[in-house]
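Below you'll find the structures, each written out as structure tokens.
FYI, it's all coordinate maths here, none of it is from the lab. Owing to the predicted nature of the structure, the values given are computational and were not obtained by experimental measurement. Cβ atoms are built from the backbone, for glycine too; each structure is taken alone.
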Structure I
Amino acid sequence: MAIVSQNEKQLVAESYIMNVYDQIKQRNANQPEFLQAVKELFKTIQPVFVQHPEYIKYGILERITEPDRIISFRVSWVDDRGKVQVNRGYRVQFNNTIGPYKGGIRFHPTVNESIIKFLGFEQIFKNALTGLPIGGGKGGSDFDPKGKSDQEIMRFCQAFMTELSKYIGPDIDVPAGDIGVGAREVGYMFGQYKRLNSYQAGVLTGKGVGYGGSLGRTEATGYGTVYFVEEMLKEKGLSFEGSTVVVSGSGNVAIYAMEKAESLGAKVVACSDSNGYIYDPDGIKLETVKRIKEGERGRIKDYTNEHPHAEYFEGCNGIWSIPCDIALPCATQNEIDVESANILIQNGVKAVGEGANMPCSLEATDLFLENDVLFGPAKAVNAGGVAVSALEMSQNSMRLSWTFEEVDEKLREIMKNIYRKSVTCAEKYGYPGNLVAGANISGFLTVAEAMMAQGVY
């Protein structure tokens with residue numbers, strides 16, 4: 001038998017990955033967000049195929065990048081004027097190798113098939129990193145909740161769930177919230193699911209605590225973001241204590257990332273919404289932000305009405321020009337581009353943790369890594385939300401409820417484990433200190449091994 005050299009193995013792996021990516025580009029030429037997610041993974045996994053050439057034979061990459069199914073449906077609903085409105089709904093059931101499809105639902109006018117596939121693809125590996133038995137999926141609609149009445153949102157959610165309910169279930173596919181979908185929207189969808197089917201608490205997560213939800217779920221993604229970054233900082237002898245932090249966004253993820261960072265001794269000086277950002281050099285008053293965004297559903301500029309010493313700026317990109325030690329992008333994808341990354345680096349940023357889904361462009365990510373900025377990638381950093389969603393599923397299955405402290409402790413341990421696995425895989429596969437590569441490889445290996453074990457289907 002001919003002995004294949006290490007160099008030959010590397011060439012075979014490189015050629016295989018390039019060929020698969022070329023095929024994906026041809027098939028998905030008009031889906032830039034999905035292609036970005038695929039490219040981000042493919043940049044780091046060549047060493048895996050050198051060590052596991054059997055993955056090539058069994059077409060792991062071809063299979064893992066093609067969704068099990070994509071469901072697209074019409075959502076017809078009636079607005080307050082009695083006019084029929086039509087939106088488009090999606091559910092991408094990407095991969096259920098290690099458990100039922102699990103991923104949020106996003107209501108936003110930018111939602112299209114590319115974005116839902118990008119989010120669903122990321123979800124496969126994010127969920128695998130948690131160590132919990134959940135597969136990857138995602139859903140949403142181009143419906144915009146902004147400016148809609150509660151009754152309009154209820155009617156839309158009911159119409160959306162009427163279609164979606166045909167494809168989901170506690171052991172099949174378990175949706176949750178995402179941008180534009182909070183406790184209110186989840187509640188409306190859960191109520192409609194019950195009307196159409198028997199009571200099944202585990203069909204949705206992110207529910208209200210009074211009807212099957214988990215304590216700690218609201219805080220989970222934001223807290224988990226800070227727990228991961230805290231581990232990253234410890235490695236370099238740094239901490240949140242005394243650090244200046246900038247957080248983009250002002251939804252659940254941002255609010256509770258700010259809350260946890262402040263509890264660890266940091267001063268958060270800026271946050272934003274889709275219109276602009278506020279800068280408070282004395283430190284953001286979180287209770288004001290919570291009341292404006294959670295209670296009044298207002299705009300972040302209203303903060304300056306109560307705190308006139310703070311400044312409000314139109315537009316979002318400028319938030320990254322504020323000098324900080326730690327940047328936590330918690331708003332949306334690709335919010336930090338090369339220009340913003342360069343400004344952060346010039347201003348001495350020490351760490352960046354992606355609280356949102358891939359908020360840094362690939363080029364921005366490379367810049368941070370090249371300049372020795374501690375960088376936590378989204379699929380690892382923001383896995384806390386889906387981790388506690390899986391804990392909610394467990395509580396629903398067992399018909400019990402854990403205390404906030406129990407959930408928070410489990411979350412913290414999960415985030416520590418994700419960090420350790422990312423560090424270990426980065427070192428083992430030739431990327432010491434590169435948590436992007438480590439998280440990609442750790443999540444990918446978990447799913448690939450399960451796919452190998454289960455055969456081709």
Structure II
Amino acid sequence: MPNLTRLDLHQTSASAALADAERNGFWLAVIGRSCALVAIAFFYLAIYGYPNNVYVAGAILVTAAIGLIPLRLVNSRYERMARFVLFAFDAAAASAILAFAPLSSGDNVPQNLVFLSSRTEYYYVILATSILALSPALVIWTGLCAVIGLAGATTWIMLGMERIVSLGDLPASPSRADVLEVILSPDFLGIPVRMIEGVVIGLVTCIAALAVHRARNVVRANAAAEAERTRIQRIFGRYVPPQVAEQLIQAGQLAPQQRAATILFADIEGFTRLSETLSPPRVIGMLNSFFSAATSIVDDRGGVVVNYISDALIAAFNAPLPAEDHPARAVDAARDLLYLVSGREFDGHRIRLRIGIATGPVAAGTVGGEERHTYTLYGDTVNLAQRLERLNKEFDTDCLISGPTFEAARSNCGDAVAMGSVQVRGRESAVEVFALSGQSRR
């Protein structure tokens with residue numbers, strides 16, 4: 001896969017993951033907001049005196065109901081806009097509570113004294129809720145609406161006051177009496193304090209937006225990792241088990257490596273003659289049926305089918321996944337394969353296998369051009385396994401294993417028959433060869 005394609009894949013995965021995270025977070029924010037407002041409504045209903053408690057509770061319940069509307073716009077073109085509208089509405093509602101909701105159901109209390117209560121803290125609750133949507137723009141928008149709302153409520157209250165007493169009315173070195181006279185005045189409105197609150201809301205907004213930005217980077221990194229896992233699984237093909245690909249990713253063993261491994265080479269005897277009598281769809285059906293069953297056997301024994309070549313398959317044990325007893329695993333897999341073909345038909349046809357097994361050093365890695373990669377094994381051990389498979393025809397055997405494989409898996413080769421030293425094409429020295437029966441050890 002070219003670099004541009006990999007980048008596009010990662011970006012697409014990150015965009016989809018972020019969209020899901022924003023949608024799920026916004027859904028959680030709306031539901032949490034509604035539950036909180038319902039609880040607050042009942043609280044005001046119990047604490048406030050009649051009839052103001054009914055008015056306030058009713059207004060809060062209406063606000064909670066209005067907040068559920070954006071959920072009906074999910075997956076529509078108005079979904080994103082609805083999020084901004086909802087949080088602007090919440091900031092406006094909090095500002096309206098500051099500007100209009102009375103402090104008491106009794107005598108008329110100056111509205112400027114509302115700032116002595118905890119109502120300005122509603123802005124922080126709204127801002128915290130916006131964080132759940134994982135959108136820095138939405139957090140900044142909510143904070144901006146809160147600052148504007150606070151300024152608007154403060155201005156509205158100021159316009160309704162005949163006289164304003166603020167901290168600026170204190171002398172340079174105020175006494176206790178001076179402070180109490182100003183702060184306890186019914187005309188008190190701490191304008192500098194309101195300005196500081198606006199600055200603090202702005203700072204909290206910036207910090208929250210930065211935190212959301214970092215969280216989005218984590219989501220992007222996770223999405224990129226998942227995209228990379230998908231790419232690796234494609235490299236290994238559909239017959240590599242997902243858990244194998246996952247272990248390869250975790251182990252970091254996709255880089256070129258050289259290690260001792262056991263190679264199993266299995267080929268269908270007389271396939272050319274058989275394929276001449278069958279139609280291409282029947283041939284493909286037979287091969288798919290066999291390869292599917294054979295791959296399951298190799299997987300169960302801890303190996304990996306590295307490649308399919310016409311009617312043959314190459315399986316590796318201890319490459320790319322580590323397996324300390326890889327010779328024994330390969331021998332057991334060979335027995336299982338021979339037992340499989342001895343008692344089963346594949347797409348209505350009986351087949352016979354010839355298998356070669358060799359143990360030794362192999363080199364492994366991904367090779368190919370920019371448009372296509374594949375995982376492959378190469379080296380003398382791979383060639384030897386293929387040569388041993390072909391020697392079965394001369395010895396009239398089903399499975400031949402090399403001397404090193406026999407020695408390493410002696411306890412699994414109790415019925416193996418020594419065939420002596422054989423000169424194998426492409427090797428200067430003779431190879432000790434053993435014939436294995438097809439009796440399964442399962």
Notebook entry, point to check: If we compute FRET efficiency 1/(1 + (r/R0)^6) of positions 184 and 304 (r between Cβ atoms, R0 = 30 Å, to 0.05) for structures I, II, which one ends up with the highest value?
Noted result: I
Check: Looking at structures I, II, which one was log10 I(q)/I(0) by the Debye sum over Cα atoms at q = 0.07, 0.08, 0.09 Å⁻¹ calculated from, given that it came out as -0.60, -0.66, -0.72?
Finding: II
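helix-only ellipticity at 222 nm (-39500 (n - 2.57) for each DSSP H run of 4 or more, over all residues; to 500) computed as -14500: which structure among I, II?
Details: I: -14500; II: -19000.
For helix-only ellipticity at 222 nm (-39500 (n - 2.57) for each DSSP H run of 4 or more, over all residues; to 500), the value -14500 is produced by structure I.
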Next item on the list: Compute FRET efficiency 1/(1 + (r/R0)^6) of positions 192 and 408 (r between Cβ atoms, R0 = 30 Å, to 0.05) for each of I, II and report the one that scores greatest.
Entry: I
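For the read-out percent of Cα pairs over 22 Å apart, for residues 168-279 alone, a value of 46 was computed from one structure; give its label from I, II.
On the way: I: 46; II: 71.
Checking each candidate, the match is I.
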